[in-house]
Structure 1
Amino acid sequence: MALSIEQLEAFMAAVETGSFSGAARRLGKAQSSVSGLIHKLEDKTGLNLFDRSRRDPILTEDGNELLRDIKTVLNAHRKLQMRVSSLQTETSQCG
C-alpha cells in the first residue's frame, strides 16, 4: 500500500478547509481532482475517512485516528524539502 504525499495533502487541506472544494482552491486543483485523491487514499487504506452524508464532509472515527499521523508525515516531508533546498544552496555556493 503506497500512499502519496499528494493524497495526504488533499486529505489535510479538506480537513483544514472543511470541504473538498475549499481544499481544491487551497491546492490550486479542480474539486474533482481532490475528491479523486481522497477516494484513492480511502481505497488504498480500505477506510472511509470522511462521512459524505452531509453537505460538507466530516471526518470519520478512522479519519480522526489517522489525522495526527498524516500531520506528522506532512511536517516531516516539508522539513526534508527544506533540508534538501538548504543543502543545494550550500553546494552551489561552494562550487
Structure 2
Amino acid sequence: MRIALHPIHVKSVYLRANPEARAIAARYRQYEVQKKALQETGLRRILEDVLSQRLAQGYEGLSARDIREHLAGTEMGNVRNTFVLIKQVREGSDG
C-alpha cells in the first residue's frame, strides 16, 4: 500500500498548532497553581502541628530551626514563602 504525501505549508502548521499549544500551556499553569495551593495547605498543617507541640511543651513560639526536622525529606521544604506561612501560623495562634 502506498501513502500519498502532500507538502504541508509551515503557516498551516502554525495555524493549527498554536491554539493547541496555548491550551496545553493554560492547563499546565492551572496544574501548577493547584499544586502550589496543595503544598501550602500541607505545609500550613505541619506548621500548626509543630506550633501546638511547642506550645504544649512550654515554648513561646516557633522558629525555622524548630520546623527544619519536620520538613526534611518532604516536598514541603521547597514551598515558596515558607517564612510568610510561619508568620501567619504564629499570628493565628496569638489571636
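Values in this text are rule-based calculations from the coordinates and carry no lab data. Keep in mind that what you see is a predicted model, and the values were worked out from it rather than measured. Cβ atoms are built from the backbone, for glycine too; each structure is taken alone.
Observations on the model:
- Structure with the greatest value (metric relative contact order in percent (Cα under 8 Å, 6 or more apart), set 1, 2): 2
- Read-out Cα extents along the principal axes in Å, computed value 80, 29, 17, structure in 1, 2: 2
- Taking distance in nm of label points 7 Å out along Cα→Cβ at positions 34 and 58 as the measure, the highest value among 1, 2 is held by 2.
- Structures 1, 2 were shown, and FRET efficiency 1/(1 + (r/R0)^6) of positions 42 and 82 (r between Cβ atoms, R0 = 30 Å, to 0.05) at 0.50 was computed from 1.
- Here mean count of other Cβ atoms within 10 Å over residues 10-17 is compared for structures 1, 2. The highest value is that of 1.
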